[in-house]
Structure I
């Protein structure tokens, strides 16, 4: 398998979003400049557009808009996983990625 056009970084960052009118939360498992993979209690529908609030350690959050491009088929006893593509990447999100890549490089963590 070849290199990805945009590398991903493994992480564990809290995120919240609205799914079918209900407030949901999850954890970003990996992220890239184009999107992220999220582990959550409930997965949104494929194609759904979400307003997502990425929680920062300092208490602030970054809002991004994303479209669901993948939903892992549900399995018993396993939390749902879905992937989103950012519809409007922003500078704050890009800065967060820079920090995550830098932190992982210092720890020697491999990319996802």
Structure II
């Protein structure tokens, strides 16, 4: 299922601003941020400039917000090195996904590392 239109618009507006802010913070090293909405999930992606041995930019998914229609809550997930998503245990499911963006940025145990 897709997010309801009003929720999708709100997510897009908030995350467009979030990505612009992150881009300004990381402009000196050429890192760009974007997001992709697919169904009830929003994946945050960091694009890094090419590294030795890697031609061109590299996309790194670093966080995922998932909306549970049954619980009417957003949940935050982090990816492991194999690209598998895991529920971020230090973040409670939230009515407002902005709370999860804050949790992602704070990341006290470093599960997102410098990915954000």
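Taken together, the values in this text are just the output of simple stated rules run on the coordinates, not laboratory data. The shown structure was predicted, so the numbers you read here are calculated from the model rather than taken from an experiment. Cβ atoms are built from the backbone, for glycine too; each structure is taken alone.
Comparing percent of Cα pairs over 14 Å apart, for residues 29-92 alone across structures I, II, the highest figure comes from II. Starting from the value 26: which structure in I, II was relative contact order in percent (Cα under 8 Å, 6 or more apart) calculated from? Answer for the origin of the read-out: I. Of structures I, II, the largest value of mean count of other Cβ atoms within 10 Å over residues 13-20 belongs to I.
A value of -9000 was computed for helix-only ellipticity at 222 nm (-39500 (n - 2.57) for each DSSP H run of 4 or more, over all residues; to 500); which of I, II is the source structure? Value -9000 for helix-only ellipticity at 222 nm (-39500 (n - 2.57) for each DSSP H run of 4 or more, over all residues; to 500) corresponds to II out of I, II.
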